[in-house]
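Trainee: Okay, got some structures for you below.
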Structure 1
Amino acid sequence: MSSQKSALCVGKVKKVDAILTSDWHLTTRTPVCRTDNYLNTQLDKLDEIADLASEHNCYVIVAGDIFDRWNCDWRIIRYWYEFCQNNKTIWCAGQHDLQDNNADNLDTSPIMAGKVTAWDCVDICHWGRVPSEEKNILAWHVPVYHKENPYHAEVSTAKALLKKYPQYRLILTGDNHQTFVVEHNGALLVNTGSLLRSSAAQINHKPCVFLYDFDNNAVEPYFLDIDEDAVTDNHLVTKKFKEDVSSKVSKFCDKMSSADYKIDFHANLKKYMETNDIDDAVVCEINKTMEKAK
């Protein structure tokens, strides 16, 4: 197991008022890239966050996609319920938490099992909704990016979102599984990234939460414990090998078909000798051997 501390610090955190996180994607299904007990790993992450919240006696703000699917296993719902019972949790819903990806179906979402702790300075905005409150902090599940757009659509940049909603000192976003912090005119946008590594593409991802100091409007990443070897890309290597073999076999069959070959050793050998310059003595010996083999 490894735990990392980063030198990155946007502002200076003197007192931790909240832990910022998003995109937990809790599930009982184990991603093909994982080599560990994935359910236990998820619970370990929740315990680590809970311990951190208890240490600082602070809020936990979760910007959506707590669940990987809205109709999830009851065990996952229970873990979420217990987490919210034992921690001062503030959350908004992401599309994965909602039936048909629609916030109008919030009442049917398992996210409702978790109670919301009130903090007057926080505005929550579910997936597909637009914020309108005049508060200090916004927790919003919305696609946004910093340097490279990972979406197959036009979405807002982090800086553009800060400019559009200048009433907020801090915007916590979820949906993009990458980690970044952007500052504009003293306001911050924090995208914590996914809590777990659920695909081989995330093999180098460092899951973290952010510690937030309200008075100084400062954040600092807290990197969570991970097992570096728990994610593998072996399945991709195996898949590529099978695809390569399949492609080569297909090409070979196409070539045999176009060259008027048959899957008959004797016939193909005879055809080869007829179409190539083979020494007569060699041809004679081959014919003798073939006759004996009949």
Structure 2
Amino acid sequence: MDRALDTITGEIITSEELWGIETIDQNRYCCPGCGINMIPEAYNRKLKLRPYFSKPEGVLHTDDCRFNIPWEQVNKAKKKSLKTAKGFLYPFPDRLILKKEQAIVADNKLVKAIHNSVKTEGEGLHPYSVESIRSIVKHYIDFPNDRDLLLDIPGTGSEQNDYQTLFKKVPDNKLIRGSYVFYDRLHNSKMQLNDNELIIQLISGEWNDLNVQVQPNFLHIDISAWSEDQINIVKKEFEVSRYEEKESIRFRENKKRFVFFLGEQDLKEKHKFTLKDYRHICCLTIEKNWYYKY
């Protein structure tokens, strides 16, 4: 699984967030749907792998665990909606909480309440909140026919709050006002570190009549308030994603690196996009033309 419930903070986290934890407690995480222990794996930053959570040997999810989504259902979601008369079939993130990082201690009652909050009798399920955009991005990709689900991200430039509206492909040569979850393929060049910024070249930009790019788009990440660990987490994800792309070529898979970020387009320099919070960016290696197909 790529997510688990942190029994200390009471929050659902993605496996990539393990990169930012100095000491990993093997007994700290459980399945948000049924409560079985989830073991962190491959979280060492020296590995060119994404972390993940595994079950203890011989332990199974309960039959009614909705976080254990069968692959056949994920494949079905590419073709049709998984909503029923009672609501969406599985738990999903419906709001991004923008708050300062702080230590929160969860007791057993809170953990049990979280288990109950993501399932009800029958098929109708409750959504959950997150602090980083990664779970939101993964839902957007995995469930293309259910992007009308509500999504609350404070401060965005849209009056309509749903997945379809709040995600925007980085444009080639036009302005988009307001804050959105932008996405684009990454250029092959390496990220630059200038003063207090990480600068990343995107595949999009301005093109002339001969279909030659004359001005690429760039993502400027303000890291002035970031810790060294936070900087390294973002750099690590980009490094792993580059390795994943190389491996996909070796196995003849049509996958490319995409960056997703909650940010804004500079209204004076339209080829410049900006963001400030390290929790508002992720990099995934996915099918090259995924956004055309759905």
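Trainee: As an exercise: FRET efficiency 1/(1 + (r/R0)^6) of positions 188 and 284 (r between Cβ atoms, R0 = 35 Å, to 0.05), calculated from one structure in 1, 2, equals 1.00. Which structure is it?
Mentor: On the way: 1: 0.00; 2: 1.00.
Corresponding structure: 2.
Trainee: Which structure, out of 1, 2, was mean count of other Cβ atoms within 10 Å over residues 52-59 calculated from, if the result is 12.9?
Mentor: On the way: 1: 15.5; 2: 12.9.
This figure was derived from 2.
Trainee: Here's something else I'd like to know. If you rank structures 1, 2 by Kirkwood radius over Cα pairs in Å, for residues 36-83 alone, which sits at the top with the largest value?
Mentor: On the way: 1: 11.9; 2: 13.3.
Biggest value here belongs to 2.
Trainee: Continuing with the same structure: Compare Kirkwood radius over Cα pairs in Å across structures 1, 2 and report the one with the greatest value. Write down the numbers at each step before the final one.
Mentor: Working: 1: 22.4; 2: 20.3.
Structure 1 comes out on top.
Trainee: Starting from the value 23: which structure in 1, 2 was relative contact order in percent (Cα under 8 Å, 6 or more apart) calculated from? Before the final figure, lay out each step's value.
Mentor: Values: 1: 23; 2: 14.
Structure of origin is 1.
Trainee: Match the computed value -5500 of helix-only ellipticity at 222 nm (-39500 (n - 2.57) for each DSSP H run of 4 or more, over all residues; to 500) to one of the structures 1, 2, and report its label.
Mentor: Working: 1: -10000; 2: -5500.
Label of the source structure: 2.
No lab work stands behind these numbers, since they all come straight from the coordinates. From a predicted model like this one, the values you see are computed outputs, not experimental measurements. Cβ atoms are built from the backbone, for glycine too; each structure is taken alone.
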